[in-house]
1. Check the numbers for FRET efficiency 1/(1 + (r/R0)^6) of positions 64 and 88 (r between Cβ atoms, R0 = 41 Å, to 0.05) across P, Q and tell me which is largest.
2. A value of 1.0 was computed for distance in nm of label points 7 Å out along Cα→Cβ at positions 96 and 152; which of P, Q is the source structure?
3. Using the calculated result 29 for relative contact order in percent (Cα under 8 Å, 6 or more apart), pick out the matching structure from P, Q.
4. For structures P, Q, which has the highest computed value of Kirkwood radius over Cα pairs in Å?
Structure P
Amino acid sequence: MDRTNVTIEIQGVGPKRANLRSNMQVSSLISTIKDKFNLDGNFEMRLKGQRQPLDPKSELDQTGIAEGGVLVCARLLESTGTLEAIQRGARDRLNKKFRRVYLQEASNRIEYDIRWQPAIIGRKDHTNPSNNKLLAADLEEAEESPSVSRHHACITEKDGTFFIESVNDRNLTLLNGTKIRPGAKHPLPPGALIQVGNISMTFTVMS
């Protein structure tokens, strides 16, 4: 049976060398990777340097991968509705049971009240003020060299539970020291430590 030596760049894991059956289906390879590295969510496979994902039903020898070639196994971003809500620009009120919800910046102890959702964490856009309608935590004054995007992360609330989401995959957002992946809402408990760029903040809820 023919086999092929490849490198697979796995998002969240890193590059891995593999010797694979040439007739292995792309979908089987993705499943094997997810099982081996305990990955959740949906992934796609593509040839390095190409944007078009490989057909999950195709066999490796039908994909054009050469001996010693490189495959990229990347997570599929799934819509949570947050980006659409940001584009609409409509503020929704938080659950009435909360007396106060806020973020406290670690270095200067500055507090940022969260009064609506989606609540953007980022920096003010001076050229297009309409982009600031949902900005709840303007971190422009909190750092000399910008490490925070205009729309960096977002806090939402549903039925009394808060969530944090990284707005895009270029933004470094940590929740209690763990990098969160974009395209997913992560539960945000009171007392959680959030890091966006180089800025750390504590999330506080007063009921």
Structure Q
Amino acid sequence: MHTRSLTAFALLALAAAGPRPAHSQVLQRPPTWKVRFDRPNTPDSAIYYVDMPPGWHVTTQRVAAILYDPARTGQGNFSLESEIFLFPSERPREAYGVFFGGRDLDGTNQAYVYFLVRGDGSFLVKRRNGSNTETVVDWTQHDAVLPMGSENVKNVLGVHAGGDTVEFLVNGISVTSVPRAGIECNGIVGLRVNHALNLHVTSLTVTAGR
């Protein structure tokens, strides 16, 4: 079984008419979080993200963006983990996940490493430096990544930044690892969400050490 019983947030999401959950007027954006779109001058209304315990609900139009709280960081050896529910979409190849090593996220020299999954059951690792991106591990199918179905599906993404390697996990299973040399892990952590997605993120945690 790929789904689990969800509480009020699931009912809101499933009742959505368009990109925003029903009764959105009672929900507020997390006050300390910021958003940065891939495309400059994207209207703020192109993304909807709100506090919805447990966690946050995010829906997007035809945009890609990162969401983050500048106070959430990973330094040295650390583990990053996020539990994310994907609701059914007509775009199963759109990706979502986490990023780490965020620096200058408000500026022209933004940099971060991102770890994404998508509804076809594959994962990707890339890094961004300014307007350039570089593929670290290209899209790869893996049984650990639960694909999108007719109901919501849960994937738990994990990153273990160790002294020599960075390990990437989905649902507790290691899907790949890369040398830490050449990858800047220290910095802000957050979420990355691509086009036309409806997600609920129940957690985004950083734990020191391995």
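Since every read-out is calculated from the coordinates, none of them should be taken as a lab result. As the structure is a prediction and not an experimental result, all values here were calculated from the model. Cβ atoms are built from the backbone, for glycine too; each structure is taken alone.
1. Largest calculated value belongs to Q.
2. Of the options listed, only Q reproduces it.
3. Q
4. The structure with the largest value is P.
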